[in-house]
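There are structures below to look over.
Readers should treat all values here as calculations from the given coordinates under stated rules, not as data from a laboratory. Given the structure is predicted, the values throughout are model-derived calculations rather than measurements. Cβ atoms are built from the backbone, for glycine too; each structure is taken alone.
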Structure I
Amino acid sequence: MQSLLNYYKGIFTNSAFERLTGINQRQLQHYSTRHRKPRPAAKKKIEDALHTLGSERMAAELKFD
């Protein structure tokens, strides 16, 4: 979980990641530094949020004129 959160930290701000997952920014920071270990429910929220984001991006259609 730590490496996943740190990877996405370069892509999303903590605020954006909070909006995606519904998990408080401070809590996400604790998870990324291993200060705290996420419970299974929090892991599932993060996983589901990333899957949803991926599905939305895959559904996006760009049109070029």
Structure II
Amino acid sequence: MKKFKTNVKCGACVAAITPEMNKLENTEWQVDLSHPDRILAVQGNTPSSKVIEALEKAGYKAEEI
């Protein structure tokens, strides 16, 4: 599982990234909105660069941790 620090802050933000994140094949993901760093956990074989790219397309930032 890969984890990313994001600037996704609320449920509406999660809804905004969902279309792009769902384009990643064979990938399960979730954002922990209760964590101060809004951790995005991604399970699957998708390269980190593709996850970051998907978030950037939706207007958000991510940094692998």
Notebook entry, point to check: Which one of I, II has helix-only ellipticity at 222 nm (-39500 (n - 2.57) for each DSSP H run of 4 or more, over all residues; to 500), as calculated from the coordinates, equal to -9500?
Noted result: II
Item checked: Parent structure of the calculated result 31, given that relative contact order in percent (Cα under 8 Å, 6 or more apart) is the read-out and I, II the choices -> I
Check: Of the structures labelled I, II, which one yields 16, 13, 10 when semi-axes √(5λ) of the Cα gyration tensor in Å is computed from its coordinates?
Finding: II
Next item on the list: Compare mean count of other Cβ atoms within 10 Å over residues 36-43 across structures I, II and report the one with the greatest value.
Entry: II
